Structures are given as C-alpha cells and as structure tokens.
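Every read-out reported here was derived from the displayed coordinates using simple, explicitly stated rules and does not represent laboratory data. Fair warning: this is a prediction, and the values are worked out from it, not measured in the lab. Cβ atoms are built from the backbone, for glycine too; each structure is taken alone.
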Structure I
Amino acid sequence: MMTRISPSLSAESSSGDICCNACNSSVAPNTPGVHWKDKAVLVSRQVFGMPGWPESVHRDLVLREFMCPACGHLLDSEVALPEDPFLYDVVATE
C-alpha cells in the first residue's frame, strides 16, 4: 500500500521506500540519514535571465530540479545559492 506524502512522492508501506507517483519506482529508502533528494537526478540552472524573473534577481541564484531517476518526472524544485545545502523534507509515514 502506498501512502501519499506529496503530490509527486509516496511511501511504500511494506518496504518503506520513497517512490515516484508517476511510475511507482523507488527513489530512496525511507531510513534515517538517507534523503531522497540525494538519490534523485539533479538539474541545476541559473535563474538570472530566465523568462519571468526580473533583472534585479541575484545573479548567483540557481533553480534546482529534482527528478525521478527512473522516469524523469519532476519531484520537487527549489531556488537557492549554489553553495546552499538542499532543503530536506522530513518524511514521516507513521
């Protein structure tokens, strides 16, 4: 049985894996110290110059897109400075 934890991710109750909702493939185990974003495919692009962003946006900001390693579905995104750590979600299925 799958427990939906976000629009793009679910937790498999029998294995505890964090799975992509688009293809049901495991992205990462749901274990302490393991973050699903570290197991996803990461695409990072500079925000400056992207359509819809003002020219006053900080030139170093990047858009990080985290995608399913199996199907490429977008799982999450965040805007940050390149040296900033990922914004980890705490996933609790109990």
Structure II
Amino acid sequence: MKGLGVSMNGTDTSFVEKLKIVTKDGELHYMADVPENQQPVYFKLIIITETGFVCENQQHDFPKVISYQLEGSKLKATIAGNGKAIDFLFEKMK
C-alpha cells in the first residue's frame, strides 16, 4: 500500500511525505519518507485490528508511535513520543 501525506498552508504545499506499508525482515512496517530525513524511517506494525493499527520505532526521535483508528466515518491518525501526542482527523470528502 502507498500513500502521500500533504500539508497545505492556504493554497501552498508546505509539507509532503511518502508513506507505504511494506514487508521488511519478514514483518510489516509503516515506512515514512520525509524530506528532513536522508533515509526513510520504518515503524514496525505491532497491533492490527479491524478498525486500525499501531506501529512503533522507539529509536526514532519523533514520532516513536504512529496509530490510525477509524472512529465512525472519520479516520484519526496520532503521532506520539517523548511525552507528547498530535492527532489528525480525516473525513472523506463527498
């Protein structure tokens, strides 16, 4: 699976990240490729349910944990680590 994360500042693109779910060393990983890092960062999937998943990389500076959870018709993504968490809510456009 592949995805693209884009943050906008008005009509300008302020941030782009390439996201994938990949198999690495025989296990599923969430891979984030962001401009700030020279190499993609891998987060091992540690929990998978019917409505979401949690992955982690405790060696990474931030985030250390990434989770996605369906909440009704919305998707909640959370990045967390070092005592802080940031939530992102997504709703399907009609």
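Data table
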item: Read-out distance in nm of label points 7 Å out along Cα→Cβ at positions 12 and 28, computed value 1.7, structure in I, II; result: I
item: Rg and Dmax of the Cα atoms in Å from the coordinates reads 14.9, 49; which among I, II; result: I
item: Highest-scoring label, criterion being relative contact order in percent (Cα under 8 Å, 6 or more apart), among I, II; result: I
item: Origin of the value 1.5, where distance in nm of label points 7 Å out along Cα→Cβ at positions 20 and 60 was derived from one of I, II; result: II
